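Heads up, there are several structures right after this.
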Structure 1
Amino acid sequence: MTVRIVVVGAGPVGIRFAEELLPLISADRVTVTVIGAETADPYNRVLIGEYAAGEVAASELTLTTAAGLPGVDLRLGARAERIDREAQRVVLGDGSTIAYDRLVLATGARPIIPALDGLHTVGPDGTGLDARLTAGVCVLRDLSDAAQVREVVERGGRVVVLGAGVLGIELAMLLADAGVTPAVAHFGPIPMPRQLDRGSASVLSSALASAGVTLVPHTRAEGVIVREDETGERRFRALVSSDAKHIEGDLLVLSCGVRARTELAENAGLRVGNGVLVDSALRSWTDERIHAIGDCAHIADPELHLHEKRVPGGPNGLVGPGWRQASWLAARITAEVTAELDAEDHAPFPEDQPGVVVLKGELVDLVSAGDVSADPFAPVPAGEDAPGIAVWADPEHGTYVKMATRGGVLTGFVAVGMPRTAAELSVLYLRGGELPADRSLLLRLDDADEVEPVSGRDATLCICNDVTVGQVEDAIDDGCGTVAEVGGCTRAGTGCGGCRARIAELVHAHAAATA
């Protein structure tokens, strides 16, 4: 019997899942249909900022084409309107239907659009999805948004970014590097408050100011000023805050966070929390024939939380965990279809620990993971164990490292301007490893070439694709002479792109050694 698999979502996670099933397709064990709302070939949305700033071409974003997915029924420009669970069919916008035995939701996330006076949003289906905004305002989630940013970049205009999270700061750095004058307005006192403490935020802020990025903290955005252009269209001119600040620009980019796209699941009667609720087998709590992966998946144990109104946890917004979910689910389905194991015998999807955040950009090296909020000098309540905190700060030279431990085990860190130290801390964090007793050994990694990291070839270089230093070195030894060629062989550097500089170092070192 051939198993019919339908995937809703042609983004990086949905496409990775389909790629992993190609052997089953060629063996006529499954059929796979992928539904994508956009008309463009599937592309890497993680690099949309680089494309918007003119750093990469559209062709470099492409994940695959229909020819690259032999046997897959890739339906682009199609929208899944409804799931008919009783008939096991997906109803498309044109009224046609696709039958399934397994349905995989990879619908990703949608941007949060704040309520601002003067900002008009029009959604085609009344849900706010794919909303059309006032001219001169965008959210930078797809190619059409990126086209608006590129137009302003090409004419050297001014861009206002609302939101100082990871994506907002990355975009500002890219724009500054492209010669645009960006201003980042945010509500709190520091940028990236979820990832940084006060010290690291101060060093980052100084680096951004030196690069020409204006940070506007303590900004409670309340509205936008619009004016009619020569065609009579209302167009953005300035962001207005509650204290009457006017931040003028040619374009406003909303970077205010995202929420899982769960409307399709909710309308089908599936239980949702901060995403589509799935168990450790990535199966919907409500219907075991339906799975969810990526930014729309909220993994939680139904035995523990079934009767709770609010289920803890949710998607973490990183592409790496989504890819791991896609590969794991494909492997599980492969094992079931080939009768290698019973559906209930497969080991559960391994729980992802909080991800390592790598700030992309040439202006500053910044890596953060875990909780770094603890104050090393704060008093400790009686009966509680104080976390171990080690801090190194050299603001004059733009470097800062903070490490938090419990029982010697690294539980969080932030490193600014210390790329090799950050790489070693990332390995220790992901392994749940202990820090050396002499913490200064880690700091010396960025100062002396003779100091070798303890992790060696087993260190994870590409976090998104879980590729080690050794695997990249082996690919280079086998003839890969560019970052792109290494990516083609190992997938390293094809996710967020934060490891490309390190891959380039290894490529250049190999070339120098063999010259």
Structure 2
Amino acid sequence: MEQQHVDVLVIGAGISGISAARHVLRDNPRASLVVLERRARVGGTWDLFRYPGIRSDSDMPTFGFGFRPWTDARILAGGAQIRQYVEDAAADGGILDRVRFGRRALSADFSHDTGRWTVEVEDESTGERETYSAGYLVGATGYYDYDKPYRPEFPGESDFRGTMVHPQHWPEDLDHSGKRVVVIGSGATAITLLPAMAGEAEHVTMLQRSPTYILALPEVDPLTSVLKKLRAPARLIHKIVRARNVALQRGSYAFCRKYPRLARKVLLGLVRAQAGKGVDMKHFSPRYKPWDQRLCVVPGGDLFKVLKSGKASVATDHIDTFTPDGIRLKSGEELKADIVVTATGLSVRLMGGMELTVDGRPVDVTNRVLYKAVLLEGVPNMSLVIGYTNASWTLKADLAADYTARLLAHMRRHGHDIATPVASDGDRSDFSVMGEALTSGYIARADQVMPRQGTRDPWRLWNNYYRDRAMLRDAPIDDSPLRFDKAGSTAADDKVADDKAATAEASGAVQEPTRAA
């Protein structure tokens, strides 16, 4: 089997992967780079999900790339529009020609002797195996399991005579015209599906166990519209609106966390104003504090408009059992349904399920911490891109990509082959990097998959754009926890192994050293 070597290998051609490739080539224009993408097109999540009405749940000036202006005045954008935007960014940057589609990365092993990764890949169209070697690896697959969504089993569901679908695997031929639809869930997907399906369906009901906080945003950003009328350059508009939105995101999050009772009062007051006097606020009054779970946004108040029209409704209750004709609730009420959409969430899987080893020894990601929220402790020459949970994903993806590009340029200038972050005693906490930020279902499930949260800088993940920008974009690359070595340097390898063994012993974790003594 012929081995193909590149300087940088990026896994994933979604938002994170395209951003990483663009930034790396900006600072390292002579580097050879390949992107491996399992799907047939770029876009990642925005190529996978195709349910009715799919759209961003973050404003596009911050959800778009920092290096490519989002010129549309609409605050939120549809899935197809976002996917095309990602593809255009890849094409303009010369990245599209570097993408190898239909490739699933199966395993990756780093060798200290060669200072290279060896990545085993399957061409899913033929079943043939390929091997790539790379000096540096970028994991840009996000943290969703693209194969299996989260789908609990419901009592009596086998008795249901209608159609059941999950938004992650939406059938292209599903016709909901004139049908009674029940959407199980209360997150961003359910809140998007309700107005999107209500226009053609006989009736759509959103069935939720508990409500979520909802914020209505204008469909069109007034500031963007004004600046466009003044004929301001697109890049200037992008810079101004993006900076304002970052400040608003960060400020509103901080306000909600510091003053939860006041924030709750404000948010529920805005819902009452949008939904009208006849609304039963039990459907919109969560039991948790604002931003304990992600805030859901609706453009132009579309959710409230269809509720007031009578074409849609909300039921807040627990499922007793499915019946042949629908769902019976614990209250005794039965919701008639021809179609049931299980918008019950996503499963979490890091690196697309790829097996990760160093010198042949398995890496247990769940016992590692992240250096500056990008590099995995004890794992050389690899960046792991994890976006924000309390702001736009791309803000963090761009910062991680920028740091990776700077790190590679630094290694090239100074003749380093290997860069490895090494943690010290007490740097690891008991919960994951997502465990204390939010309490959403998929966040809780991620605790068994994701790296641990650090106890102090530079190992602690803050989910704070301003703090991360100073750390990733402005701070020097040279830093004491980051070791630089030459390939084949046994002494350096043993030092890393000793540091990791001490850290594992202090934390009580069972870990193998990165290299046998």
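For structures 1, 2, calculate distance in nm of label points 7 Å out along Cα→Cβ at positions 42 and 194 and state which one comes out highest. Going through 1, 2 one by one, distance in nm of label points 7 Å out along Cα→Cβ at positions 42 and 194 peaks for structure 2.
Could you tell me which structure in 1, 2 was used to calculate mean count of other Cβ atoms within 10 Å over residues 66-73 as 14.8? The read-out was computed on structure 1. For the structures shown (1, 2), volume of the Cα convex hull per residue in Å³ is largest in 1. Source structure of the calculated read-out (mean count of other Cβ atoms within 10 Å over residues 218-225, 15.2) within 1, 2: 2. Looking at structures 1, 2, which one was mean count of other Cβ atoms within 10 Å over residues 146-153 calculated from, given that it came out as 14.0? Value 14.0 for mean count of other Cβ atoms within 10 Å over residues 146-153 corresponds to 2 out of 1, 2. Among candidates 1, 2, the computation of relative contact order in percent (Cα under 8 Å, 6 or more apart) that gave 12 used structure 1.
No lab work stands behind these numbers, since they all come straight from the coordinates. All figures in this text were calculated on a predicted structure; none of them were measured in a lab. Cβ atoms are built from the backbone, for glycine too; each structure is taken alone.
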